[in-house]
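A.B. asks: Below are structures written as structure tokens.
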Structure P
Amino acid sequence: MTDLSIQEIMQAIPHRYPFLLIDRLVDIIPSESAVGIKNVTINEQFFNGHFPQAPVMPGVLIIEAMAQTAGVLVIHSIGSITKQKLVYFMSIESAKFRRPVVPGDRLELRVRIIQHRGAVWKVEGKAFVGDTLCAEAIVTAMISDSKDINEIHETALVHPKAKLGKNIEIGAYSVIGPNVELANGVKIHSHVNIEGYTTIGENTEIYPFASIGSKPQDLKYKGEPSRLVIGKNNQIREHVTMNPGTEGGGNITQVGDNCLFMMATHVAHDCKIGNGVILANHATLAGHVTIEDGAILGGLVAVQQFIHIGRGAMIGGCTGVNQDVIPYAMVYSKDRGGQLKGINLVGLERRGHTKDAVLKLQQFVRDTILNPVGNFKENITKSTAHSELIDEVRQFLNLDHKHGILKDKDEKPL
């Protein structure tokens, strides 16, 4: 038989003062029985109201102490003593109270496992002071992983109508509105504001002073219900702002999975952001911008409204983007706007494309879009080059481009 100290008990279950009601476990026989010890003192918080003139330990807390003893026994028996678990009551049967428990008593909580099926355990408990039986009951409980616990700081303001998944962390002074939905594993640091009809996917992490889901910065917005949908595994750093959609853009702003939004980036109303997109510090998207998977925007990039940036494109820092950008392009600043200077060779290699495929795409872009001779649309029509990458660029070019296609302003190919 073994004993468990208070430190080991606190490793096993998440209960803390004033609701940790056992001080020690002794006489443990794994998967069979144990005895919990509770030294009852006048300093117990519940005696302040039960009852000041004649202090008596509430019977329901004696049953709770039995359940905590049983929970630690079960967790010790299944070898998970260092992994906090939750013990949920399922039923209490045949509860009887025979003698009051008062300050100065040493309560012995003798529990015995009588049935076990999966995560459900049935335990017989008896509470003694000396040789006197004070209470008894049969308790059925379910053992659950503590990863299902949400950790919400006491200063955080979480609206009761907000929908929270499991294993969520919400830091100090953060505010979560009534129409917010947080999926499993979301981590919200301190001082974050999330409002509106905002949905945040699994394991997304949001850092201090981010403002997510506040009203669109659009004078045409008249308060119509609109949404912001953020995917899973995103990193949203300090001071990032993201707005929901407007009626003019389908009432939705969408962010994909596995994106990184560095400090002070801005995603305006009705933007559509793909997967694996990176916005470096202070990059700003105006309304209705579309960014396809894997694109990278450098620091201080500013993207005009209704711009479409193709997959895998890379925009250099301090670039103003006022025309659509083909997939896999390499763009950097020229005067007030950006210019196409070739394709993103490094990005294509990182994506696993062969050298031959990359060289074919590079030659296609040189011969068509960057060719100083003739109209680039005519050049594309004349070109007979084909590959998976080339056909993707062709498909992009066939879309409607309100502001045109970004090219080399010097009209000189690389």
Structure Q
Amino acid sequence: MTNDEIILLVLAGLCFSVAIGLIVWLLKLLKSEYRQTSSLKEAHAVQMALEKKRQAQFIKESEENEKRIEDGKRRILDEKPLSNDEMIRTYLRMIAKSDDPSMLFSLSRAISEQNHEIVNMDKLKTQIIQIRTLDRFRKTKHYELIVAFVLKYVQTWPEFELDRIQRSLEREEQRRENQPIGYEPPPRPPDTSIDHLFRLQELLRQRNWNFSIQEIAQIVISEENERRIDDGRRRILLGNPQGREGIIRAFLRIANSNDEQMMHSLIRALRETGNESANMPELKTEIVRIEKKDASQRFERSLLGDIEEKLPPNIDTLSGHEFEVFVSSLFQKMGFVVEHTKLSGDQGADVVLSRLGEKTVIQVKRSSSRVGNKAVQQVLGSISLYKAEKGMVVSNNFYTRSAVSLATANRIELVDRDQLLQLIKMYW
């Protein structure tokens, strides 16, 4: 074998060895890549599994949270609230028992569904704080100042005055706050109503209640609206109407479904007498149905000639004794057992009413001017004497402001001219 052949053989061996090494290296590389790819696939699979688990958990928690929110909304609306304030108070009662953060969203949805509007969460949180503070204030003795202010001033203000005050207060507060020290503003027309509110604000600040003037106005107007709604409820139930339709008919004799304040009085009257009250739209539909039904019945009776005109007596021409007899007859028609006291020495009561074991003493006043405190004081003195549960004054006129305040403070019912004529129309 020649040298060239030996060299070629050696080179061939080297090439073969290099090829074998390269193949082995490639195989190892492929094996390593395969293992790495498998690891990546396994890690990706694990990551995907964890992601799916997190998504499933998120969906489950979202569904549970959505269910809690809807359940809370339903519980709030099941209370049949008449206003946003009532819904907020229901919400506050609920979170007092279980501090569930989702209840805030339940409240937002309830308000949105009731009012058909989008709720601003920041404003809603502010309202919640205001109502919580107001309810705490109402439990203090200082709230008596609000009640006294309403009885002395606000109850004589007409509706447009309340609206005007709300619009004027912001301008008035800004004017006072922007005055530089020592600056004397030019004379302006006096606004007694607003000045009284600022004086009330200062009085409350001296008792460590730092309400803004807008908050003072809201509290005062809220208390006055509450008083008027409760007065409407009392007028609706004055003649002791029977059943749900009877209560609605008593409402229709003094108001209509367009009077929002009296509608609230009607709902309160229905609740007080154990009649389930629907929400406002449903109740208005029911009122329309009853109005149509009564109109049809009146038309039918007019066709058959069954309607006789009933003229109320002229209560202003009756003598004092005749007026007392007339009032007694009226209450008899309303289903009361009536007992007359003696004409002299009646100890403050002219008539004693009884029904369902409850006794009411009445002072009857036929007067050509407003009835004052004396009639209320007479009834107060006769309640214990006749062992009665209630006291009432009935007049053909109206009452002085001080008489109303005294009666309100002592839970004496005052039947004024308008209410008496309403009863005559219903029962005479």
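A.B. asks: Can you spot which of P, Q the value -22500 was calculated from, given it is helix-only ellipticity at 222 nm (-39500 (n - 2.57) for each DSSP H run of 4 or more, over all residues; to 500)?
C.D. replies: Values: P: -4500; Q: -22500.
Derived from the structure labelled Q.
A.B. asks: Looking just at mean count of other Cβ atoms within 10 Å over residues 124-131, which of the labels P, Q belongs to the structure with the highest value? If you can, show how the numbers build up before the last one.
C.D. replies: Values: P: 17.5; Q: 14.6.
Evaluating mean count of other Cβ atoms within 10 Å over residues 124-131 on every structure, the highest lands on P.
A.B. asks: Here is a further query. Suppose you compute Kirkwood radius over Cα pairs in Å for every structure in P, Q: which one lands on 25.7? Walk me through the numbers on the way to the answer.
C.D. replies: Numbers: P: 25.7; Q: 28.6.
The read-out was computed on structure P.
A.B. asks: Tell me which structure, out of P, Q, gives 2.5 once distance in nm of label points 7 Å out along Cα→Cβ at positions 332 and 364 is calculated. Working shown, then result.
C.D. replies: On the way: P: 2.5; Q: 1.1.
Value 2.5 for distance in nm of label points 7 Å out along Cα→Cβ at positions 332 and 364 corresponds to P out of P, Q.
Coordinate-derived values only; no laboratory data. Just so you know, these numbers come straight off a predicted model, no measurement behind them. Cβ atoms are built from the backbone, for glycine too; each structure is taken alone.
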